[in-house]
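Once you scroll down, you'll see the structures, which are given as structure tokens.
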Structure I
Amino acid sequence: MRYHQDSGINLFSSDERLEDLRQLGDPLLALSKHVDFEFFRKTLEQGLYESADQSKGGRPPFDPVLMFKILVLQRLYNLSDDAVEFQIKDRLTFMAFLGLDFASRIPDAKTVWLFRDRLQESGLVEQLFAALNAHLEARGIIANKGQIVDASFVEAPRQRNKRHENETLKEGETPESWSAHKKAQKDQDARWAKKNNETHFGYKNHVLCDRKSKLVKDYVVTDAARHDSTALDELLENSSADGQKLYGDSAYPSQEAQRKLAARGIKCRFHEKAYRGRPLKQKQLDANRRKSRVRARVEHVFGFMTQSMRGMAVRAKSLARNAVVIGMLNLTYNLCRVVQLEHKVGAARG
């Protein structure tokens with residue numbers, strides 16, 4: 001007996017399927033519900049259009065908020081440009097998140113790449129991140145009752161350079177033997193680093209995190225070899241940390257750092273570090289343990305990026321381009337965290 005399934009299109013089938021996904025708790029539907037992406041339109045249009053060279057043509061064929069949301073999808077699911085193009089065409093939830101249907105034009109991978117490059121050239125990711133955080137502070141979501149500083153490795157595809165080539169790269173130069181094709185395939189800004197007997201290659205995401213909300217307040221992107229403490233001044237440069245407690249691990253304390261923090265009224269709560277021949281006393285160990293209860297909250301940030309977003313890896317081949325990717329990673333994390341906080345508020349209200 002041959003069975004035949006009706007292949008007719010049900011005009012209401014997509015709505016029914018989306019409702020099923022909503023009941024199952026689709027994260028994109030929750031993100032659309034709690035985040036008004038039109039908030040970013042003004043910053044995007046000012047940065048992309050007002051400074052653009054009008055002689056090169058008019059506006060791009062795709063809406064900037066749509067393109068921005070595609071970058072959010074990339075960071076939320078750690079997708080390449082080609083993969084995000086395919087997934088938008090293939091997944092109903094992606095289309096619904098972007099406000100598209102089966103008849104809509106879909107940006108191709110090259111369009112996504114060019115849009116991200118325009119964000120890099122105009123410094124818009126930093127502006128979008130700052131605008132979002134200013135909005136969250138005004139709403140009282142960022143509490144500013146203590147802050148945490150930390151850094152985590154963001155892995156890049158490993159390269160097998162010769163020892164003398166790595167030495168040349170460390171000096172900021174390009175090996176003379178490399179052809180133009182080879183240069184295009186190499187990430188000349190990524191660096192090797194070793195921590196706790198683990199070897200890493202790539203970059204570092206240095207963050208300043210709000211103690212209560214666990215939202216990222218500011219970030220700095222460096223190569224993996226940079227010490228955590230070198231980003232401290234830049235992280236605090238534009239922060240409202242004055243008069244607050246600042247938590248961090250034993251990589252951050254130094255006499256110079258403590259002097260600068262004290263001048264701003266920032267109460268240093270860095271972990272104390274043991275030295276050879278000078279082990280920590282029990283009182284210091286107990287103090288470190290108390291600080292760890294607070295400092296560990298920033299590990300939840302990196303844990304979410306690693307486990308839920310699968311985002312602690314990059315594909316671009318320069319510090320400038322990967323700074324955009326990591327900036328979008330931090331911004332997308334904050335959007336997801338806002339959704340979590342809204343859920344908690346809703347649950348508390350019953």
Structure II
Amino acid sequence: MPEKDLLLFYPQGHEAHFASGHPERPERVETMRLALQEAGWWQPFPHLDPLPPSIDLLQSVHTSHYLKVLEAACRRGEWLDQDTYTTPASWDLALKSAGGAMAVASAVWRGDADRGALRPTGLALTRPPGHHATPGWGMGFCLLNNVALAAEILIRDQGARRLAIVDLDMHHGNGTQDIFWQRQDVFYLSTHQFPLFPGSGRVDEIGAGPGVGYTANFPLPPGSGDQAFKTVMAELILPLLERFAPEMLLVSIGFDTHWRDPLGSLQLSAGVFRDLLAELVVFADRRCSGKLALFLEGGYDLQAAAACALASVSALLNRPWQDPLGPAPYVEDTSWRNMLRRAKEIWKV
């Protein structure tokens with residue numbers, strides 16, 4: 001796999017989206033940025049400005065009622081629920097985060113590269129995050145659904161017909177699933193801890209109406225780790241992507257799958273996280289003309305976030321990297337094999 005160019009989005013001013021003591025805090029992104037700078041994987045690459053999301057585009061993903069309520073809540077700095085805060089700056093920052101996701105997706109789709117390199121990949125450090133934001137409400141720290149808006153601009157404005165969203169966060173992306181639940185143009189696939197917030201993402205949730213068969217969930221029990229993720233990638237995700245034949249991969253990356261993360265109980269190592277992304281890069285090179293972009297979701301341990309950010313970029317660029325944190329210091333639970341059997345029955349892979 002050859003080296004690639006990389007397109008980046010950094011959410012300028014995101015520090016103003018902040019609530020004291022909350023795990024979704026500015027240090028998450030700053031820790032990742034500093035780690036990439038120290039590795040020399042930040043300054044050399046183009047940094048994209050966000051695209052301004054039009055009202056029409058926003059309303060193709062979220063209801064007009066929710067958008068009005070969200071803007072008003074942000075102006076007053078109100079909380080949407082007990083987990084999801086806003087500040088007076090959050091509306092503009094949510095638009096910027098969504099616009100950054102849209103800019104990265106659009107540039108990767110077009111193949112924009114600064115130095116005449118092979119088709120670039122992309123990394124959007126989207127903050128506030130997005131995959132829990134449903135059509136009609138924000139939750140789980142999320143305000144606007146960044147990856148859904150990125151997919152929507154490709155379909156509405158760039159001519160995309162078949163996109164796949166692979167969600168590798170610890171939590172199920174209920175918002176992204178809801179948005180594309182009855183659609184055939186976006187195939188949503190998710191690995192996540194279950195049971196856990198938000199309580200959705202069971203293996204038999206596969207879409208509805210015309211969208212039946214275009215949602216795939218692989219819920220992993222607490223204690224699942226490297227072997228579980230590698231097996232699900234090899235035996236479920238990659239075969240289903242082959243079947244669907246997407247034109248581009250959009251990956252919601254959550255570093256909260258790491259064994260150090262305080263909000264969950266998965267045991268993924270950063271080294272295997274890199275391997276999973278490298279598999280998706282190889283698939284994209286072979287089946288999607290190299291079109292792949294990553295969009296930040298969760299991840300709340302700062303050391304793990306730094307390691308996983310480096311793992312992600314090393315996979316995108318096909319550059320060597322050593323995991324400083326190593327594997328989980330626990331024996332991996334193997335009850336995930338029950339889900340694997342059930343998922344294979346459902347999907348006939």
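Can you tell which of I, II yields 26, 12, 7 when semi-axes √(5λ) of the Cα gyration tensor in Å, for residues 268-307 alone is derived from it? It traces back to I.
In terms of mean count of other Cβ atoms within 10 Å over residues 84-91, which of structures I, II is highest? Between I, II, the highest calculated value is found for II. Tell me which of I, II gives 23.1, 85 when you compute Rg and Dmax of the Cα atoms in Å. Of the options listed, only I reproduces it. Taking Cα Rg over 2.2 N^0.38 Å, for residues 244-283 alone as the criterion, the highest value among I, II goes to II. Each of I, II could give helix-only ellipticity at 222 nm (-39500 (n - 2.57) for each DSSP H run of 4 or more, over all residues; to 500), but the derived value -15000 comes from I.
Each of I, II could give distance in nm of label points 7 Å out along Cα→Cβ at positions 36 and 164, but the derived value 2.4 comes from II. Tell me which of I, II gives 18.9 when you compute mean count of other Cβ atoms within 10 Å over residues 92-99. Matching structure: I. When you work out distance in nm of label points 7 Å out along Cα→Cβ at positions 100 and 316 for each of the structures I, II, which one comes out largest? Max of distance in nm of label points 7 Å out along Cα→Cβ at positions 100 and 316: I.
Rule-based calculations on the coordinates, nothing more; no lab input. These numbers come from a predicted model, not from an experiment. Cβ atoms are built from the backbone, for glycine too; each structure is taken alone.
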